[in-house]
Structure P
Amino acid sequence: MKKYAVLFITAAAAVILDCTVLAEWNLSGIRPWLLLSVSLAACAALNPQSGILTALFGGLIIDAVSNFYVGLTAACYLISVGALWLLIRKNHPKPLILWIYGALTAALWIPIEWFYSYLAGAHFGAVGAILTKALPSAVLTGLLVLPGVALLENAKKSHRDKI
């Protein structure tokens with residue numbers, strides 16, 4: 001039960017930071033997607049269901065607060081969590097491999113969002129935006145999966161396991 005309380009608090013903090021602080025303060029458009037990193041960490045450390053639920057509900061809250069396309073962030077986060085689960089379902093990867101998986105799955109939703117925006121009528125230079133903003137953000141998000149996994153695995157242990 002403690003692990004789900006830690007997951008809920010971490011996800012709520014990630015949604016608040018994604019919608020407020022990180023929406024305004026970023027380094028030339030490069031910012032981590034905190035809720036995505038929490039969802040990927042929940043998928044890697046706990047189980048895929050907790051990652052999926054975190055991505056779904058957190059993504060819908062982010063869409064309701066700060067997006068024009070309701071459901072887009074939630075759908076993209078769900079695809080990323082599902083892709084990570086397919087990559088690690090049989091093993092527990094080492095931190096470097098988990099970081100690479102996290103970065104790859106965080107970058108997975110970029111073409112989906114670009115395609116959806118294109119269908120909605122937005123025309124912009126996708127290659128420049130992907131190379132200068134989206135890929136560094138995906139690498140940073142993948143890097144933030146590692147402390148999230150450590151936090152959730154520590155919350156999984158009972159007080160007897162820690163001694």
Structure Q
Amino acid sequence: MMLLAPEEYWESIYIIPPIACSIIFSVMYSFFTIPEFFYDANKFSMIASGFAAIFNLVSNYIFIGLYGYLAAGFTTMGCHMIMAILHYCYAKRVMNRNGVEFFSKKFIILVYAAVIIVIPVFCVLYDYPYIRYGLALLFVIGLFVYRDSIFNSLKTITNKK
């Protein structure tokens with residue numbers, strides 16, 4: 001932010017983690033709609049989108065008034081999370097109806113838990129760049145060291161319910 005924006009916009013850095021998580025949930029939501037469209041069971045998309053839009057409007061009205069524009073990032077994240085959960089449940093139902101097994105509950109829960117845990121950590125660590133970068137470096141090193149184990153676990157998780 002220091003490179004891209006004047007100082008009066010620097011506090012907006014705190015909106016980046018929930019917006020980044022929104023993107024993850026949006027990608028997951030898009031992934032879950034594939035079986036809905038494939039099996040021509042896409043009427044639910046309109047209902048889920050309408051519900052999420054109403055949730056977004058109401059939560060923005062309440063929380064932006066209380067906490068300012070930063071709340072919009074979290075309400076957007078909540079909206080995308082709701083969309084992903086609704087579409088996961090419906091896609092699972094559509095796939096079960098058609099005798100298809102496609103999603104792993106363990107993998108989905110793991111992704112959601114990781115995302116939800118990372119948000120507050122990133123927000124708290126913005127004022128401590130050395131700790132933040134140190135943890136990021138440790139994370140990357142850990143991924144490299146345990147890459148075979150991680151890939152084997154992911155293969156197991158993504159192939160089972």
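The numbers here are math on the coordinates, done by the rules we state, and not lab data. No experiment lies behind these values; they were computed from the predicted model shown. Cβ atoms are built from the backbone, for glycine too; each structure is taken alone.
Which of P, Q yields 2.8 for distance in nm of label points 7 Å out along Cα→Cβ at positions 24 and 40, as computed?
Matching structure: P.
Kindly point out which one of P, Q the value 1.8 was derived from, the read-out being distance in nm of label points 7 Å out along Cα→Cβ at positions 64 and 120.
Derived from P, not from the others.
By the measure distance in nm of label points 7 Å out along Cα→Cβ at positions 8 and 136, tell me the structure among P, Q with the highest figure.
On the way: P: 3.8; Q: 2.8.
Once distance in nm of label points 7 Å out along Cα→Cβ at positions 8 and 136 is worked out for each structure, P has the highest.
Can you spot which of P, Q the value -27000 was calculated from, given it is helix-only ellipticity at 222 nm (-39500 (n - 2.57) for each DSSP H run of 4 or more, over all residues; to 500)?
So the calculation was done on Q.
From P, Q, which structure was Cα extents along the principal axes in Å = 55, 46, 23 calculated on?
It must be structure Q, since only it matches.
For mean count of other Cβ atoms within 10 Å over residues 32-39, which of P, Q scores largest?
P
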